[in-house]
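Below, each structure is written out as structure tokens.
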Structure 1
Amino acid sequence: MARGAYGERLGRSFNLETPPTLSSKAERGNIVVTELLCEQPDFGFTEPIAAESAYLIGLQMRGIARHELWEDGHSIPVKPISAGTTHLYDLECSPVCYTDQPFHDLFFYIPREALAELGEDGAPSVRDLRWPRGAFLGDEVIRHIGYALLPALDAQQHTNQTFVDHMLLALRSHLVATYGGIQAVKILRSCSGLAPWQEHRTKELMRTRLADGVPLVELARACDLSPSTFVRAFKRSTGMSPHQWLLARRVDRAVELMRDHSRSLADIALACGFADQSHFTRVFTAHMGVRPGVYRVNMPRPRS
């Protein structure tokens, strides 16, 4: 059973069962996104969530005209919520919400300890986020991260864990840099690249698990680095993030498989670790300059 306010536990607070959930394991706790969708009117009150040292960052996928919010039993002034806006809920303040309308939200769960973990890489340590009380802000970074994760939430069993790790750890860095109360913090500091043995080991790990992907925490552990330091060092060494490098190798593998004309593009997409054929088409076109179907038509057929 989940201990934090995410997944089934968060779903129970909203009277929803087994909501779609994706997580990334940081050194000091999980960072998790949960999708909550209710099409019924007259929802009412959320169930209280046990207080804990963590935040929920709510991204509104659908606007709500009427709602109320309480923290520590006190009513918080609020306004109608626009789609695409974000609100921060401090779980130490026992938030409770009310609405009589259908809703669709993404909730990002992040413990304070996971925020403070960034301080281990030379950046100032941050445990608390500063947010205007009751405000729903138009944070474009959070909005784009949320929309990027929607297809992965829809296909949880076929999700690339490396991609999920990148998105959720990027969210953490953005929260610390933007709402951590530190002026001119540079979370992404310069660093040296990977040692040759580290680069070889991580590339081999990703090659051998091309379809499923490898969690960033596992890649970092193989190099004896923290995840954030590993990502910066890998990019310094290769010119791309681990996820970008993995996508490029998947495209290479897809080109090999496309020589077998008996295999469909949908089958090749899944065999190479893409969520579906549409995702495969977007990535392949971005890398090769043409759609996979066009590329395949112009490939020479093997001689019989």
Structure 2
Amino acid sequence: MKERALLAALFLVTLAGTLPACAREYPRKAIRLIVPFAPGGGNDTVARAIAQSAGTSLGQPVVVDNRAGAGGMLGAELAARAPPDGYTLFLGGVSSHAINPNLHAKLPYDPVKDFAPITLIASAPSVLVVNPSLPARTLAEFTALAKASPGRINYASNGNGSSAQLAAVLYESMAGVQMVHVPYKGLAPALVDLLAGEVQAMFSSVVAIVPNIKAGRLRALAVTGKRRAALLPEVPTLDESGVPGYEAGSWYGILAPAGTPQAVVAKLHEAIVRALAQPEVRERLASEGAEVIGSTPEAFAAHITAELARMGKLIRDAGIRME
């Protein structure tokens, strides 16, 4: 499916010769790519992998601008308010365009009206891990344990309203179990307590947790994607482990401010899809546990709409609130 999507997007590249003169002259200066999180994380790595190759294709540098703060809202607002001239782009994701809009009544931007989608870059599953002291070696055993003692198992996340918490909430809903959420201020302190046995389970990005799984310090039960993760091929999905239809995880996409000329959007789409087809870019994304997609702008817009609805229902049903 993802391979067909990338081929369809590459087909659109052949239309580049029909672009009007304004787009053929674009860009004339460096392009800023706003990343709403700090350097060094998965979002930053994805952005830099795309920026270098896309910049080469465009003939101008694409400069990553990390604007962390307010759970990604600071960077999203900055991008939404930028001039729609093609010189400011935004690395959006499930937090900025699906979770935050459903958690915050006074969001400083509209995830649909304030942005022009360019392409959905990639998706990345999470993995459910447990401290080895927990007597569960499979997801079925974990589910049975949780059902037998509602509220006995506690799980960590990197914060209230995080994608990690929502992955757990979705599992609880679909598996019919009840656990206790223990939010932390970031992944690092959550991982410290999970390793120490202070908390028993956590849904985490695959790449962040693989070293501890390989070392036997944590036990992987299932991954959250539709397919098994390339970095953990021996670990089954939740879907194949007794929670049919389960799918969760992160996704990344490039957007521009609303009002950016369609011809410019088309040229940016061409450059980014070309970047995604490069073996070195694909390998770098794979090292982050991400699967390349490379969608059309229209498909990305539909994806955002669907994710807004899906996360909205999940958040409402779980009664999650952010003050």
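Read-outs throughout are calculated quantities, based only on the coordinates presented, and are distinct from any laboratory measurement. Note that this is a predicted model, so its numbers are computed, not measured. Cβ atoms are built from the backbone, for glycine too; each structure is taken alone.
Comparing FRET efficiency 1/(1 + (r/R0)^6) of positions 96 and 288 (r between Cβ atoms, R0 = 30 Å, to 0.05) across structures 1, 2, which is largest? For this comparison of FRET efficiency 1/(1 + (r/R0)^6) of positions 96 and 288 (r between Cβ atoms, R0 = 30 Å, to 0.05), the top structure is 2. With distance in nm of label points 7 Å out along Cα→Cβ at positions 112 and 168 derived from the coordinates and found to be 3.1, which of 1, 2 does the value describe? Derived from 2, not from the others.
Of the structures labelled 1, 2, one was used to calculate relative contact order in percent (Cα under 8 Å, 6 or more apart), giving 29. Name it. Of the options listed, only 2 reproduces it. Given 19.8 as the derived value for mean count of other Cβ atoms within 10 Å over residues 24-31, which of the supplied structures 1, 2 does it correspond to? Matching structure: 1. For the read-out FRET efficiency 1/(1 + (r/R0)^6) of positions 64 and 256 (r between Cβ atoms, R0 = 30 Å, to 0.05), a value of 1.00 was computed from one structure; give its label from 1, 2. Answer by label: 2. Highest-scoring entry among 1, 2, by distance in nm of label points 7 Å out along Cα→Cβ at positions 48 and 192, is 1. Figure out for me which of the structures 1, 2 the number 15.4 belongs to, where mean projected area of the Cα convex hull in nm² was derived from the coordinates. Answer for the origin of the read-out: 2.
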